[in-house]
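Quick heads-up: structures coming right below.
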Structure P
Amino acid sequence: MKLWQKTYALSALLCTLILYGCMFLVTAPAMSAAVSSTREAACREEKAIAAALQKLLSEVPQGRQGPMAASFLENYRHTGLRFLTKREEQTAYDTLPFSLQLLPGRQGLLRRQGRLYVFVSDRLPSGFELVYLQEAEALSSLLRGQLLTAALTGTAVALMMALALYVLLYRLNLPMSRLAHELRTPLTIMQGYGETLRDARLTPEQAHLAADYIAAEAQRLSRVADSLLTLHSPGEESAAMGIVDIEALCAHLQITFPELRCRVNWATAFGDEALLSTLLSNLIKNALAAAPKGSPVELLAEPNRITVTDHGRGLTKREFRYVNHPKRLRRLHREGGIGVPLCHAIAAAHGAKLTYERGEDGGTVAVLTFTTP
């Protein structure tokens, strides 16, 4: 996993945790209000029933108060209310679905047997303890709905944030990834020349040529780095735009790729030499990777047109769709070649168009057509 991908994973996780925390803080007041409203409604109803029961009990002798309380509370059975009433540990009436021991004056919510209940316990002036119990199905559904809404909203926002963060980090990292990719081949060649200077016995002229190549390549890599970074800066044009000697460019490419055969019928072009070298280097590397071992790769430069041809197996229809339309498949496919989107971007920066065609022998021909003089 690359560094920017690790940064993305950690950032996305942190943002998700913060987001869900914020969603909870936003949802908590509404849930608390719903719970308080349910408890207050239960308390008011219990007080009304207790007052009516106390009035009734005050009109009958003490010996008949127990049966009278049971008869009175039985009238509420069809409403779904459940009661427990007792005096001095003698139960007069009990329709609770489970055993419940509460001190008088308590009220709140409890969950039993997978259901949510609201309860109120009270003591009447007549000495009876009254426990009021009601299933809070509406409250339970409301709380589940609010939690589900918060979770779904948080998930949707988190996914959008994660996608936006991924695209942002990807685009920020893209110039550096492409730059690192473009530096590999030149650095490998420079390393080879450096090791030759260190280990081989060269004539002064050979040593001078090797050192001169290393210095020239280092300067070119600096220009490539500047040009690639400018290429990814919207609204900026490369300061290196100018007249490019096509023959000199091809000669440099032949030093880098000895298998390359060049035929130049075009003297100069207008563009960024470092970027054009990067584009053609990518096309040549992909052609060499596709060509059989020992098979040459041919570069033909004609006015406003450069082609790179290999004699390999050729591309499939899917591969042709990718290399001609790299934006359709964002991820680099191994069969599509490395740096294809970069090649298209460089071509577009020069007012040119890059297309891939099937060669006469079944190989692949990369065609760079300059549409502006």
Structure Q
Amino acid sequence: MERALPSPGHLAHLDFMRVLAIFCVLFNHTGNVGFFLFPAASGLKQGIYCAISVLCTLAVPLFFMISGALLLGRDESIGTVLKKRFLRFAAILAGASVLYWLYDAAVHHSPLDPGGFFTRLYSADLSVGLWYLYSYLSLMLMLPLLRRMARNMTNPEFLYLAVLSLIFTGLLPMAGYLVFRDSCQLNQHLSRTLFTAENVVFFLMGYYFEHRLPEKYRTGKTVLLGAALSALAVLLSVGMTLYRGRVMGYFDEGESQCFHKSLIAIPTCTLYLACKLFFTRVRLSPRLQKLLALLAGTTFGVFLLERILREQTVFLYHWLSPRIGPLPASLAWSLGALALGSGFVALLKKIPGLKALL
């Protein structure tokens, strides 16, 4: 059994991936003017737009990997996990939900119905991104068990887990759709194989790539191989997405994403390794390190406020779109929302009590 790992300070590769992931989160919620722009395009442009859309879905898996890298090596009692982690995030979820409830009432004139609020808080979410907190809460409940599991798993067992995930979340659904289309699906009792849930798999993969990946695989050659496999994975996801749209006769933002994340584990893990290698070999100046750490420290707050930030900066898209085109304008809008959010959250963290939550 491995010993618990010391708590790290700021690690540049993790900080960079946090910033990249929150940018992708913002872009993923731009709807049919950005993330879901590809149905309106045609030919090669449609494929490129769809590939960008697929690649940006690595945002949440990357966040899970970062959390796994940081949390699975630590030693904490069950009581500490429940008080320090579960209750903290439950309070954050409740607070963010109240914020969006009040915001929607003030800005979108939604009814202030307490009964409806608690129903949505219990059964759904009050903003598009808050589902992540529910998923994260489930991880916090399982954290003591996942720690024991991670530390006692062998490297071949981590590989086995990754292969199972790719088969049951990627290859089998793709093959099943090609054969049966939507008329028949794999039995749900088999398809929901234990430990292949997205949050669990990427949580464990983060621990593996940060602490257990053998030194002989921490090379540029491995990254290049991963990049080639990532390109193939994205190509397959794009092909299946466009094929399904042709079969259905239409594209729908909810339904048409079913293959977006089928093989996203490959580019996500490749990116993680590439960032770790790059920031191990390239030393940033103290000023850049401080700036990166500052931005990374605001990403959770930006995540909590992301819909408000997008809605309050949408004028950037409307101004830029006629000048540079919808996709570049959408990317610039996401960047603007991130910049504004980072500055605002940095100020909020100076308020006593908020720093620990954000």
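Bear in mind these aren't lab numbers, they're just calculated from the coordinates by the rules spelled out. Treat the numbers as computed from the prediction; the structure is a model and nothing was measured. Cβ atoms are built from the backbone, for glycine too; each structure is taken alone.
Quick notes
- Calculated for structures P, Q, FRET efficiency 1/(1 + (r/R0)^6) of positions 132 and 260 (r between Cβ atoms, R0 = 35 Å, to 0.05) is largest in Q.
- Among P, Q, which structure scores highest (criterion: FRET efficiency 1/(1 + (r/R0)^6) of positions 52 and 324 (r between Cβ atoms, R0 = 30 Å, to 0.05)): Q
- Computed 173 for volume of the Cα convex hull per residue in Å³ - originating structure among P, Q: Q
- Given -19500 for helix-only ellipticity at 222 nm (-39500 (n - 2.57) for each DSSP H run of 4 or more, over all residues; to 500), calculated: source structure among P, Q: P
- Which of P, Q yields 0.75 [FRET efficiency 1/(1 + (r/R0)^6) of positions 92 and 116 (r between Cβ atoms, R0 = 25 Å, to 0.05), calculated]: Q
- In this comparison of P, Q, the computed figure 10 for relative contact order in percent (Cα under 8 Å, 6 or more apart) is attributed to P.
- Identity of the structure behind 10.2 (criterion: mean projected area of the Cα convex hull in nm², for residues 108-211 alone, calculated), options P, Q: Q
- If mean count of other Cβ atoms within 10 Å over residues 100-107 is computed and equals 15.8, the structure in P, Q: Q
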